[in-house]
Structure 1
Amino acid sequence: MKAQSVAVIGVGQTAFRSRYDEMTYPELAQEAVTLALKDAGLEPGQVDAVVFSMAPTTFMGVADADKWAVDYAWARGKPFMRVHTGGATGGSAFQAAYSHVASGQYGTVLVVGADRITETPDAQFVLNLIWDAFYEQDFALNTVTMTALATQRYMHKYGTTEEQYANVVVRARRNALANPSAHLKGEIDIAAVMNSKRVSWPYKLFDICPRSAGAAAVVLTTEALAKERCSRPAFVTGTAGVSNTVFMGDRMGPEADTDFADYSELKQAARECYRQAGITDPMRQVQAVEIYDPFSSFQFPQLESLGFCASGTAQNLSDEGAFDMTGQLAVNPSGGTLCTNPIGVTGLVRAAEAARQVMGRSAAMQVKDVHNVVATAIGGSTQFFTVTMLSDEPRRAAAGA
């Protein structure tokens, strides 16, 4: 069946910071919903279904807080779906909302999520519960040490230096200065990153994202309704997702079809997303990317797997300024996940920021002459990957794909 064209017409985000003690969890979600509906020019009654983006509920100390948020998202009496794929949750939730509309089942769908990671005294303890209790939990694996291992392998393969990762942080913090919602921002230099506290080699404190509280919401609708209500909608022209085993060791070795350093899964997802969107030369046809980078080392393998450059070359392009706001490809104009990470919402923020770029609503973050923007999300033990393309024109050539 031919999928109908889908577009984003409204985006809402709270400011992101360490805590929101003055709001309950559902009130925080409601603030983002209110902003998104206002941006779209809609009333709650004009939404047909709601998708809720929520990672581990344990962060808030309230079991299944999505159920608590139903009334606050004006979802009572409507279809409601919660999505959870770890850090990729927001990307997966956005794609679920897209599918609701593309299938023709619903005309207008709201996707919303909120997170309050600092509500728990130890977020890493919560995240460590994904590991096998017998084989893995005693080995001190967590999201930091796990990804540090992948970073070490990437550095071994391609000769990447800690200073090149530090430059990624400097660019992210500088970009975030123009983002009123960003958690971390500021003018820093490579020396500041290098001198920050060592956490897990090669990571220093500034190589790692913050724990952020906040909410985001996006309104998606059909092409016909989008053109009625929005002067420049952001059309969803490509979506793809790939999963892999939770066991990192099973992704390495002669029989594995992926490499833990190179995000081979993302390469597979990107091919499908580009096929749908009609993208054949990403560096020429895509003007900006909003990629999921909670660590400074996440940018280079993602940019390579997304086809913007060959393996092992992103680090040099980064040093040359190719990924600056005025470079060949604007990477994370918002500052990205390095500056803001409300885990269950982060992937949705990436899609929201990509949509705003296409819609021309990014204010001081706006990239010139935007036609196509890519958004990614990664979750679990880097086992879930999503790639989404937002464009200024609806998908035509591969609409039946």
Structure 2
Amino acid sequence: MTDWLVKLFIKDYENIGSTQVRAEYGKLAGIVGIISNVFLFAVKLVAGIVYNSIAITADAINNILDAASSVVTMIGFKISGKPADKEHPYGHARAEYITGFIVSVIIILLGLELIKNSLKKIFKPDPINFSYLTVIILVIAIAIKFWQSRFNKKLGRRIDSTALMATGQDSMNDVISTSAVLAGTLLAHFTGIQVDGYMGVGVAVFIIYSGYRLVTETLNPLLGLAPDPDLVKSLEKKILSYPQILGLHDLEVHCYGSNKKYASVHVEVSAKEDFMESHDIIDKIERDVKKELNINLVIHMDPVVTDDELTNDLKQKVNDILKNIDETLSMHDFRVMAGKTHCKLIFDVVLPSRYSDKGDEIRDRIQKEIYKIDPSYHAVITLDRNYISNYK
């Protein structure tokens, strides 16, 4: 059914690289979410009021929140689809995260209100008016929510949308919460044990947790989340696939939405190569990465000496020193400036994030080890960071 809806309502649906097509996917997901969730809200609300169930009423409010979330999702996709302008040269794709954050806060606030009402029900319980119609309504709701989850996740995977994937997971959470309400209703009917208020608290807590989770998912990209490790590996593999490239470092990746990625990197080339030829290779890599990975890449070229015996020997020794201190340490831009009385070893050391406050200590250890090789060696070390991982 998902493919049928996509083909029916989205023109050029296969062109997922288009911002406009992505917006159409978001619009379709939003409309489907609004219609189905408003229907579930109305049916559950009536059932909750008629049969005096705070848990069913809480679940109904959860559905209307989902409908509101679908509205905000549509707005977010609409804004994110706007082209870049003077004030926003990287486009508006992050609007999707902002709107998601707003919905998340509303979800948490309403979840807290539901807890208050449910606690009142626990301390002053009223009997639930059981009906098999209620059971049928809840079973239908579970089936619809399960379909919603599969629908949104499939669209999310197709266009690589974290918002739709989160919406799909939220629908699966609703399957769990509605199943809990159904279990409580049946338990009260067959055993006489009144757990309606407790189930209401459980659903409310689940809503709050979902809101909190969505807050983190929407704020992290805005704060500057580390890029997808698989994306980084693909980019590094692509760059290093060119035989003229000897190594790379200082790779940074910035995302302004799933379809807008920018990256910069330093690559090492042999100093013996013709400058114009090396520059031509750099241009080719940038074009190929844009075409194959849809990443706007900017490359800085670092010429390195590859045929000097002293430089190569000292570079290997310094590498061994770094690995003995910590396997995750690495270096780049290694140069040797030999003088009459001393020799300068100039290089950058990439520190893991856990060493952010121990840079001077690491530098001193490296300098002492180099001094042991030869007292005339003086290390000039620049401390660097790796922006693509929390570990390296």
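FYI, it's all coordinate maths here, none of it is from the lab. These figures come from a predicted structure and were not determined experimentally. Cβ atoms are built from the backbone, for glycine too; each structure is taken alone.
Hey, Rg/Rh (Cα atoms, Kirkwood Rh) derived from one of 1, 2 reads 1.15; which structure? This figure was derived from 2. Taking volume of the Cα convex hull per residue in Å³, for residues 165-228 alone as the criterion, the top structure among 1, 2 is 1, with the largest value.
Assuming -22000 is helix-only ellipticity at 222 nm (-39500 (n - 2.57) for each DSSP H run of 4 or more, over all residues; to 500) as calculated from a single structure, say which of 1, 2 it is. Source structure: 2.
A value of 78 was computed for volume of the Cα convex hull per residue in Å³, for residues 117-172 alone; which of 1, 2 is the source structure?
Numbers: 1: 114; 2: 78.
The read-out comes from structure 2.
One of 1, 2 was used to compute distance in nm of label points 7 Å out along Cα→Cβ at positions 101 and 197, and the result was 3.8. Which label is that? Only structure 2 yields this read-out.
Computing FRET efficiency 1/(1 + (r/R0)^6) of positions 205 and 325 (r between Cβ atoms, R0 = 41 Å, to 0.05) across structures 1, 2 gives 0.95 for structure 1.
Taking distance in nm of label points 7 Å out along Cα→Cβ at positions 5 and 141 as the criterion, the largest value within structures 1, 2 is that of 1.
When relative contact order in percent (Cα under 8 Å, 6 or more apart) is calculated for each of structures 1, 2, structure 1 comes out greatest.
Check the numbers for mean count of other Cβ atoms within 10 Å over residues 93-100 across 1, 2 and tell me which is largest. Display every interim value, and only then the final one.
Values: 1: 25.5; 2: 21.9.
Largest one: structure 1.
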